[in-house]
Each structure stands twice: as structure tokens, then as C-alpha cells.
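As C-alpha cells, here come the structures.
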Structure I
């Protein structure tokens with residue numbers, strides 16, 4: 001059976017499957033019904049014929065317990081998530097009125113619902129996360145995929161409203177009364193899987209594997225003074241050869257590490273403001289890129305005392321020392337592009353609450369890391385490689 005035929009049969013048979021009970025409660029899932037079998041078996045099985053089973057898993061749902069108003073079939077990359085509650089994935093979403101079908105890339109709504117108990121805050125963070133995702137990866141979309149959110153004919157406060165707000169990219173709606181031919185549907189599916197995989201392999205996608213609150217409220221005392229220390233190379237101790245040296249381990253930034261990073265960024269920002277307090281024309285031009293969902297390869301654009309623009313990447317630790325840190329590919333390239341204008345500020349004791357400081361916060365200023373790498377003053381080693389399996393002529 002073709003994909004077009006399966007979708008048509010679902011749209012025709014859905015009303016019989018979704019029968020409202022006399023007490024007006026939603027009907028319960030009927031595992032013996034043909035529509036249930038189409039979502040759980042036939043639809044996913046046909047998609048599996050067009051997806052690499054070593055990379056992707058596919059599952060469909062008509063609801064858990066009660067039948068959902070908007071059924072779905074999802075495809076997720078094992079490197080991002082192993083379930084539809086977390087991370088982001090490709091998903092077919094049917095509108096509540098069964099008139100439209102959307103093929104999308106979006107986030108699992110459950111992870112937001114579990115984290116934010118107030119719905120307004122939940123929706124706000126859904127939109128903020130989705131917008132960040134769109135801004136980071138919209139250059140990758142092609143072949144008809146667009147930035148947008150589906151119209152599932154949802155009602156306020158429903159799960160379908162959450163689905164809409166969790167969608168980043170999609171194809172324009174398929175009209176269920178006049179579906180395109182099977183070739184078009186399969187081509188769209190293969191294209192969106194290719195884009196999804198490309199996004200999954202991008203190092204910027206790691207921050208979306210677990211959803212955390214991104215608008216952290218960090219307590220910073222504007223009067224707190226920092227020790228500003230110019231970088232000096234650290235003498236390395238001899239270490240044993242690691243047997244796992246060449247094993248790539250994908251790191252997921254935990255919520256705690258994000259808070260450490262935000263604390264360091266805010267602290268550096270306050271120090272830059274103090275530095276330029278007598279240069280109000282420059283003070284107002286400082287840019288916090290991390291607040292604007294911008295990723296130019298550094299966190300802050302600021303100025304030195306002579307009015308020259310500088311670019312600051314912030315690395316933070318809750319410890320009193322740091323012997324190494326990671327740069328993303330984008331940050332590494334920016335360091336070599338801007339060279340003398342590029343700084344890495346290493347914030348030590350970044351997360352101590354101001355009123356309970358045991359160790360004073362300090363900042364180690366690493367100026368022009370590209371030059372120091374070239375002169376072998378510091379070492380830079382690749383910790384992860386992106387292996388592209390496509391052949392280019």
C-alpha cells in the first residue's frame with residue numbers, strides 16, 4: 001500500500017475511530033481498530049523503507065489511554081533522543097478537524113510540560129526555544145521546507161496548541177482531500193530526514209537535546225570587583241595514556257552547566273560595563289549576543305579603553321582553576337578570523353552566590369588564542385569529528 005493511500009484511509013476512517021462518548025469524554029484507544037493499526041504499524045513500516053534503521057526510529061500514536069485529537073507519526077535520530085518526549089525530531093501532525101497534514105521538525109512538548117507548571121511560562125519557553133532553533137538552522141532548510149508553525153485547529157490550553165508552538169520547520173500543509181502523489185510525499189520525507197540529520201550532526205544542536213530554561217536569573221552584585229589576570233601558560237603534569245582517548249563522547253550540556261555559563265557571561269558583562277563607565281558612548285554599544293540568540297563565535301562584543309572593538313568568548317567554571325576548555329567550530333574559526341581582537345575570558349568561582357562568596361571571582365584573560373596556538377604556547381586538539389558520508393564531485 002502507498003503512503004498516499006494510508007493517509008487517505010486514516011482521514012476517512014478517523015471519525016469512526018474517534019467517537020465521543022455519551023458523557024462527552026474523549027474515547028479510549030482501541031487497539032483492535034484498523035485506524036490504530038495504521039498508526040502503529042502500517043504508516044511507520046512504510047516510512048522505515050525510506051529511512052536508515054541504524055540511525056532512525058519511527059513510531060506513531062493515536063494517544064495514550066484516551067485518543068488524542070491530533071494523532072502523529074514521529075521519526076527521531078538516536079543520537080538526539082530515544083523517545084518522543086525529549087529532544088527534537090521529524091513528525092507528521094494531523095489537524096484536529098482532519099483536513100490538513102503537516103510534515104515538520106519540532107520539539108517534544110512533554111519535556112516543556114514536565115518542566116514548567118505554569119502554562120504561560122511553558123508557552124513562552126517553547127516559543128523562545130523554537131525561535132533560537134530556527135535562527136540557528138534556517139540556512140539548512142531547502143526544497144520547499146519553510147520556517148513556520150502548523151494550524152492544527154487547536155483550542156487554547158490543549159496539547160495541540162503545544163504541538164503548534166513546538167514546531168520549527170515544516171512543509172506547507174497537505175490538503176487531506178487532495179493529497180499529492182506518493183512520489184511527492186516520499187521525496188518530502190527523504191528531504192526532511194536529510195535536513196534533520198544535518199542539524200543533528202551540527203555541534204549547535206547539542207543544547208537542544210535536553211530542554212532547560214534559557215532565561216536564567218543570575219544574582220550579580222554590580223559593585224563586586226574581579227581580579228583580572230592575564231593568561232600565563234600552565235605547566236602540565238605528565239599523565240597516563242588513556243585507553244579511551246580516541247572514543248568520541250557526545251556531551252550534553254546539563255542545566256547546571258548552562259547556569260554556570262550564564263553566571264560567567266553576566267559577570268563578564270558587568271566587568272565590561274565598569275571598565276567603560278567613563279566612556280558612555282561605548283558603554284551603550286556593548287552587545288550581549290547570548291541574550292539575542294546570536295552565535296557569531298563569541299558571547300560579548302565590547303571595547304577596550306582606546307575605543308577598539310573586541311570580541312569576548314566566556315568560559316566559566318565553579319572551581320578555582322581551569323586547565324582546559326572547549327571551543328565550538330564556530331568559536332575556533334572566529335578566534336582565527338579576528339585574532340588580536342579576540343579574547344577568551346575564563347571566569348573562576350563563577351557560581352558562588354554573592355552574599356556567600358568564599359573565593360573571589362576572578363577572570364583570566366586569554367588574548368589572541370589563535371596566535372598562541374600557532375606558536376604552540378597552548379595546545380588545541382580536536383575532540384570530535386563530523387564524518388560526512390556523502391560523495392562530492
Structure II
């Protein structure tokens with residue numbers, strides 16, 4: 001796509017339904033909380049010198065927290081979360097960070113988001129799991145009121161924790177269903193903790209009509225995606241290695257299963273050797289309902305608008321000679337709409353937001369270059 005088409009897409013209404021709260025803090029907020037609560041965190045600057053976050057420049061914190069192309073793998077990528085979660089152990093901090101994430105969505109022209117996090121990571125200072133969930137929901141509600149953006153919450157079961165702790169998350173999801181929590185997720189180290197370990201809790205979730213999304217096809221191959229679906233996953237986080245099984249792609253394309261695509265995150269976790277071969281077009285051609293997400297706005301150093309630029313860098317017609325990989329502006333618009341249609345919203349909410357997104361985005365599509373330059377998008 002050319003520059004004008006990219007700018008049109010950035011002005012359009014979008015969704016972000018795969019975004020981790022603890023991977024999406026403002027660097028300035030990290031420093032603020034560390035000073036306020038006297039929390040010791042070591043940061044390495046560009047010269048590899050260790051500094052206290054409380055005396056470190058915001059830009060250096062941002063640079064340290066962002067995972068670039070030099071990261072070895074998913075495991076190294078996940079290590080960054082041990083830093084952010086230290087700052088997320090009080091009601092006040094959880095509310096602030098949740099509120100500010102809605103603010104980030106507003107700046108990104110996102111009109112609907114599903115934010116996810118693992119309550120078990122926020123108990124170090126004596127909060128109960130219910131207090132943790134309620135604090136995040138309070139921050140989200142304050143953000144919704146201020147920025148006029150609809151958001152919901154997904155609770156993560158972490159693979160590196162005891163399997164039985166998944167029952168805690170399921171009970172929380174049941175307790176806060178229809179109060180802002182819309183699903184559970186299996187997240188974390190997929191390679192060492194396959195989805196089959198969570199068969200029992202996923203079965204209970206299905207019986208309780210709790211929505212399910214699972215990180216799969218990232219640390220393991222296509223069999224992990226297939227197994228996740230067989231155990232009840234309605235959406236797949238990433239799902240990239242599904243391309244290894246063409247029959248599986250056709251099967252998913254004929255179902256309501258969708259892929260939550262986070263392109264820049266996959267670069268950071270070294271999912272492919274050559275990202276010009278990223279199978280996004282193949283997924284769409286098979287009828288799979290893909291949508292674009294950030295995964296972790298801080299750690300991947302991204303926004304939805306940035307994701308558009310990065311995807312176009314690898315899969316745009318100006319940069320990729322393989323016709324079978326190239327995405328058009330219409331492909332992106334479809335993925336924006338998919339973010340609503342595959343969300344865990346109620347049916348009437350989906351219809352309302354789909355109408356809103358189609359009306360606004362088709363209007364933007366027909367603007368000329370000068371109109372795009374001067375347009376001011378109002379959410």
C-alpha cells in the first residue's frame with residue numbers, strides 16, 4: 001500500500017482484542033510508581049550500564065523495556081513482565097494503569113478493546129484475587145467514561161503456574177461475568193506447558209458458558225492450535241504455525257474460530273526467520289477471521305497504527321514480490337471489522353459497533369489526500 005492508504009487505515013476505527021495489561025504500561029508511569037512506592041528496579045541503558053529506574057530517563061526506560069529483533073525467543077520476551085508486575089501490586093496502581101491503557105486506545109482510534117491479565121501475578125502485597133480484578137475493572141470503567149471507548153476484560157491462566165490454579169481464574173470469570181469479564185485465556189510458555197494440561201479447567205469453562213481464547217501456534221506447531229480448538233477455544237492468540245497444516249487451515253476457515261494476529265510481537269519472539277513469508281493473506285483466503293492486535297504496547301513498542309505500518313513493510317505490494325502474500329487496504333478493513341464480529345461482546349453490542357466502524361471507515365476510504373491530511377477523528 002502507498003503512504004496515503006496507510007494513513008487512511010490509521011485514521012479508521014479499529015479494535016485491539018489481544019492486549020496484555022502488564023505489557024502495556026507507560027514508561028513514565030513505571031518511573032512514577034517506582035518513586036511513589038520506593039520500588040527498586042534495575043534498568044540497563046544503551047551503554048549497558050545498570051541504573052535505578054527512579055533516576056533513569058523515560059526514554060531509556062522505554063528503550064530497555066522494548067523487545068527488538070535481537071531477542072532470542074518467546075521465553076526471553078516474557079522475562080520483561082517480571083519488571084512491570086512489580087509495579088502492579090496495589091489497587092491504586094492497578095486502577096491507574098488500566099485507566100491509562102484505555103487512554104492509549106483512544107489515541108490509537110480503537111473503539112473496542114479486550115484487555116487481558118493474570119490476577120495471580122498481583123498478590124504480592126496482600127490483595128485478594130477479587131480485589132485485583134475489581135481494581136482493574138474500576139480503572140477500565142473510569143477510562144470508558146472519560147474516553148467513550150468500550151472495553152472488557154479477559155482473565156489469564158498462566159502456564160508456568162500450578163494447573164489447579166486455573167480453577168481460581170475460572171471462578172473469578174464466573175463471578176465477574178456480565179460485570180466486565182468476558183473470557184478466560186491460557187497464556188505463557190506454550191512450549192513447556194502444552195494446552196492438554198488444562199483439559200479439565202477448559203471443560204469446566206465450556207460447561208459454565210465461559211468464553212475461551214488460547215495462546216497457540218507460537219511456541220508449538222499446528223497441533224497445538226488443533227488441540228486448543230478441540231478443547232474449546234473460540235479464538236486463538238497468534239495461531240501462526242497453523243500454516244504447517246493446510247487441512248487445518250481449511251477446517252478453521254469453515255468454522256467461527258478466529259486468529260488474534262500480533263505481527264510485531266511475533267517479530268520480537270522470532271516466530272519466523274523471514275517475515276515476508278508471514279501467512280496472513282493465506283489465512284484470510286482460507287476464510288479465517290483474522291484481526292490485528294498489539295499484544296503488548298510497551299514491550300513490543302507498538303500501537304495498532306504501528307502494526308499497520310509494520311505489516312505493510314513486510315506484506316505490502318511495494319515491499320514484497322510474492323503476490324500470494326500481499327495485503328490490500330480492503331484486507332485491513334475486513335480485519336478491523338473482524339475484531340468486532342469475533343469479539344466476546346453481546347450480539348446487539350456487536351451490531352452497534354459494526355455499523356459504527358463500517359460507516360466511519362468507508363467514509364475515510366473515500367477521502368482524498370488533502371482531506372486525510374486535515375481530518376480530525378472523533379471517537
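Using the calculated result 0.10 for FRET efficiency 1/(1 + (r/R0)^6) of positions 18 and 282 (r between Cβ atoms, R0 = 41 Å, to 0.05), pick out the matching structure from I, II. Of the options listed, only I reproduces it.
Which structure, out of I, II, was percent of Cα pairs over 29 Å apart calculated from, if the result is 53? The structure behind it is I. A value of 18.4 was derived for mean count of other Cβ atoms within 10 Å over residues 122-129; which structure in I, II was it taken from? Only one of I, II returns 18.4 for mean count of other Cβ atoms within 10 Å over residues 122-129, namely I. Supply the structure label, taken from I, II, corresponding to distance in nm of label points 7 Å out along Cα→Cβ at positions 154 and 258 with the calculated value 1.9. Derived from the structure labelled I. Computing helix-only ellipticity at 222 nm (-39500 (n - 2.57) for each DSSP H run of 4 or more, over all residues; to 500) gives -13000 for which of I, II? Here the read-out was taken from II. Computing relative contact order in percent (Cα under 8 Å, 6 or more apart) across structures I, II gives 21 for structure II.
No lab work stands behind these numbers, since they all come straight from the coordinates. Since the structure is predicted, the reported quantities are computational estimates derived from the model, not experimental observations. Cβ atoms are built from the backbone, for glycine too; each structure is taken alone.
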